[in-house]
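Some structures to go through are shown next.
Rule-based calculations on the coordinates, nothing more; no lab input. The shown structure was predicted, so the numbers you read here are calculated from the model rather than taken from an experiment. Cβ atoms are built from the backbone, for glycine too; each structure is taken alone.
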Structure 1
Amino acid sequence: MLSGMDRRIGLALFLVAIFGAEPVRADDAWIDSHRGRVFQYRSEFRVDSEPLIKQLDALKRDVESTLAIRSSGPIQLNLFRNRTTYMHHIGQRHPEGMQRRALFVKGPDLSRVYVYRQLSIETDIRHESTHAVLHNALPYLPLWLDEGLAEYFEVPATQRAGKNPHHSRLKWSIRFGWSPSLQKLEQRDGLTDIKSADYRESWAWVHFMLHGPKAAKSVLVQYIKDIQSENPPGRLSTRMHKALPNANAQLVHHIKTWKSPKGPISKHQ
């Protein structure tokens, strides 16, 4: 497992490779590629492959160990030099995804992640790669949980427990009377239905289940285990409110009182 310092150095090297890359002619298409054990990429700009692949391998291990799953199958990153070439490529192959800044597509041969070069590219890579790891392990996931987990893992590992931007925004919303509704999230069945507030609440439930009461973590792990075993899981809200009848109030309290851990951060802290 990479240390926090190792991951920061790796990210810095990757960013230097991205934003220090030479211009590419329009007719060059893919000019760089690499194939790792799980992750592979093809890129329209030069990439320092070692730190990128190490980070993605570490992300995969973190997702697997946190959720007690085993993910298998290749994942291909398609890295575009700008939004124009990204939109051209997506428009020809996945026009339904043209409104998205980044995209994950599960194919019959491999899982594909599509992102383009801009300031938040590393966040987009982690977010969409989390989707790929999850869907290589599970036959399906409810949309809200799929997005909540991707929101959780999209930040650097050292920021997952206490420094996600969603945390401060939700604390502010609580001051104005915000209250969660897992049942409402479960009704979201398409990406066009899910709004910014839904992403934040989905993240909040994931954070609560991973860092809150042990009973909440048990609900999540067993729910995912049933999905992986293809046992009909029902609604997670039913299980949650059976294990924690006052789960909504506990979630609000969790968000209001959670402090960023100091020192080394454990995934299960």
Structure 2
Amino acid sequence: MVTTPNPSSESTPPVDDLGIIGRYNALLERVEAAAKRSGRTGKDIIVVLVSKYGTLEQIRELIAAGHVHFGESRAQQLEQRSAQISDWIERMGEISSPGSQALPDGVNWHMIGHLQRNKARKTIKSARLIQTVDSLRLAEEIQAIAAKGDEPVDVLVQVNVSGEPKKTGITPPAVPHIIDQIETMINVQVRGLMCMAENTDDDTAIRQNFEQCSELFDEIRRRGNLGPRFNILSMGMSNDFESAIECGANCIRVGSAIFQDEGRPKPSE
């Protein structure tokens, strides 16, 4: 974990005053604590930093600190950000001096917002993982595009566990059947499930959503036909990621806890 100097030996500043790296370290401490409560460690959790309201400079700081998983909810911004960061990493590699701290070789970009079929092509070029496959038609579009490429596309199936009509996703009973159909597409690989809990302050309701998705994830894994690659359960955002981890999530999507934009809408973070 990257450390930052404590400005006072007598008190710890509020999280809001820590700066981007201070907030990042505070987040990792909370992830570690939640993971321990579920019998794991922080290293078992993929932390996707949702950078849609962050600046390029903030993203660069986090990459320099060793973070490699970032998410965007819009295809156009994903394409732009991934290209800008890739160019920056390449430039920094060319000018870095011997003995200087090396940057990661690259960044893993996650598509975490609703994906329209007409935006799938540019998203496939940029995203390491598409977390929001919410229909068979979208999976078929991804398959058609990926068939012309060199590698299969990794995806998560989005589950609508809350039943809210404004949320996209597949209803839980239909998920196993949809996955079976996607499995016939040789260029699309289902890596796991993704869900968003109900938009409420009721922690009991939130945990019920997460537990339902976790049970569905375990049920599909027990079938055994997907093998070890079906291993990602993406649940939890800035306001509920600790509950998600305690319910079994091994991937979380966090934005406002790092980039300090609690007032903006966060439909898929």
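A value of -0.97, -1.22, -1.30 for log10 I(q)/I(0) by the Debye sum over Cα atoms at q = 0.23, 0.27, 0.29 Å⁻¹, for residues 95-150 alone, calculated from one of 1, 2, originates in structure 1.
A value of 30, 24, 16 was derived for semi-axes √(5λ) of the Cα gyration tensor in Å; which structure in 1, 2 was it taken from? It must be structure 2, since only it matches.
Supply the structure label, taken from 1, 2, corresponding to helix-only ellipticity at 222 nm (-39500 (n - 2.57) for each DSSP H run of 4 or more, over all residues; to 500) with the calculated value -16500. It traces back to 1.
Taking relative contact order in percent (Cα under 8 Å, 6 or more apart) as the measure, the highest value among 1, 2 is held by 2.
For which of 1, 2 does mean count of other Cβ atoms within 10 Å over residues 39-46, calculated from the coordinates, equal 20.4? Please report the intermediate quantities before stating the final value.
Details: 1: 20.4; 2: 14.0.
Going through each structure in turn, the value belongs to 1.
With distance in nm of label points 7 Å out along Cα→Cβ at positions 79 and 231 derived from the coordinates and found to be 3.3, which of 1, 2 does the value describe? Only structure 2 yields this read-out.
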